[in-house]
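Structures incoming, each one as structure tokens.
Here, each number is a calculation from the coordinates, and none is a lab measurement. This structure is a prediction, so every number in the text was calculated from the model and none was measured. Cβ atoms are built from the backbone, for glycine too; each structure is taken alone.
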Structure 1
């Protein structure tokens with residue numbers, strides 16, 4: 001039996017459009033999991049010199065939220081809006097990506113698409129500060145992971161290097177230049193399908209086409 005092709009969803013915990021498409025990705029996974037292997041992979045929106053307080057960028061985010069809601073139906077909670085209003089809030093994609101990696105490492109049965117949605121929910125629904133290790137306590141409990149050792153992991157250069165490798169893989173292997181990115185993969189070859197928001201019907205049609213007429217990526 002031929003192995004199912006892959007759909008990889010590259011997201012970032014601070015990406016508002018990722019929150020906008022998150023329910024759609026979960027729905028697609030549930031509807032097409034008999035045809036494709038679905039997984040999520042952390043990107044790296046706020047890394048390097050971009051790590052720091054929201055500052056003036058907060059005004060841009062506040063203006064963008066109504067547009068995301070209009071396009072996707074995703075709701076940004078009052079708790080999240082309050083977090084954004086605090087211009088000293090630090091944004092660092094390393095921490096949510098580390099929490100993602102930590103859970104996946106400790107619990108091999110983790111559904112990574114569901115986990116990506118839950119991490120986004122911590123930010124955009126619950127209004128938690130993703131830079132604080134305690135923001136992930138409920139997820140660690142749900143997945144049976146020892147929360148007390150996460151802070152130790154964040155002090156490990158080896159562990160943080162793995163997170164940086166995840167960001168590099170998102171860029172070089174999956175071709176994710178912005179978020180969200182959806183990637184089609186077959187026999188370890190990958191090709192970005194789309195970057196940014198697309199509605200369910202458009203993506204479902206694309207998935208059906210890919211399944212019925214799978215492209216030969218080795219010739220790309």
Structure 2
């Protein structure tokens with residue numbers, strides 16, 4: 001299957017679930033990347049070189065990886081990082097401590113997972129815009145699409161076709177209006193006068209509002 005076709009297929013599958021389809025695809029691809037790292041590449045010399053160059057992972061991805069388990073893989077990764085850091089520390093015994101920045105942070109590469117996410121995110125943003133020029137995909141997007149605001153802005157900024165721009169706005173407005181109504185309903189039921197009413201779909205609207213505004217945090 002061609003890369004472009006696999007991107008479109010993944011987006012179509014994501015449209016059957018709630019939430020931003022680009023976020024869902026990005027989450028899936030990131031988890032797959034992390035699983036491959038843990039189970040296949042911890043002893044890969046190139047991977048180890050990249051981790052040393054980036055001084056490991058950023059805080060978010062370090063803890064995300066830790067929550068996925070695999071103590072042996074983590075032991076291998078961090079034994080290597082710690083040994084490298086110890087070598088840097090020992091160098092300070094033979095030179096001015098003030099003149100040698102530990103791990104040379106200004107030269108360190110970005111977190112490898114962040115770099116992978118950035119590349120994947122761009123691929124799916126471009127893929128979404130291309131797919132929206134297909135009639136069949138537009139119909140599926142109209143039925144189940146809605147983007148978080150960061151991906152809506154990114155996708156809209158890539159579109160040059162007025163019809164596709166109108167579709168993005170139409171679908172986004174429909175979802176925003178519905179979510180706003182749920183939030184208003186949650187506010188209404190928070191009034192003591194209506195405390196006896198059973199909660200409905202609005203009970204988690206506040207969480208979905210955060211996801212809409214900034215995208216999801218971590219994995220689901």
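Numerical summary
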{"item": "FRET efficiency 1/(1 + (r/R0)^6) of positions 90 and 138 (r between Cβ atoms, R0 = 25 Å, to 0.05) - structure with the largest value, from 1, 2", "result": "1"}
{"item": "Read-out log10 I(q)/I(0) by the Debye sum over Cα atoms at q = 0.08, 0.13, 0.17 Å⁻¹, computed value -0.28, -0.75, -1.26, structure in 1, 2", "result": "1"}
{"item": "Value -22000, calculated as helix-only ellipticity at 222 nm (-39500 (n - 2.57) for each DSSP H run of 4 or more, over all residues; to 500), assigned to which of 1, 2", "result": "2"}
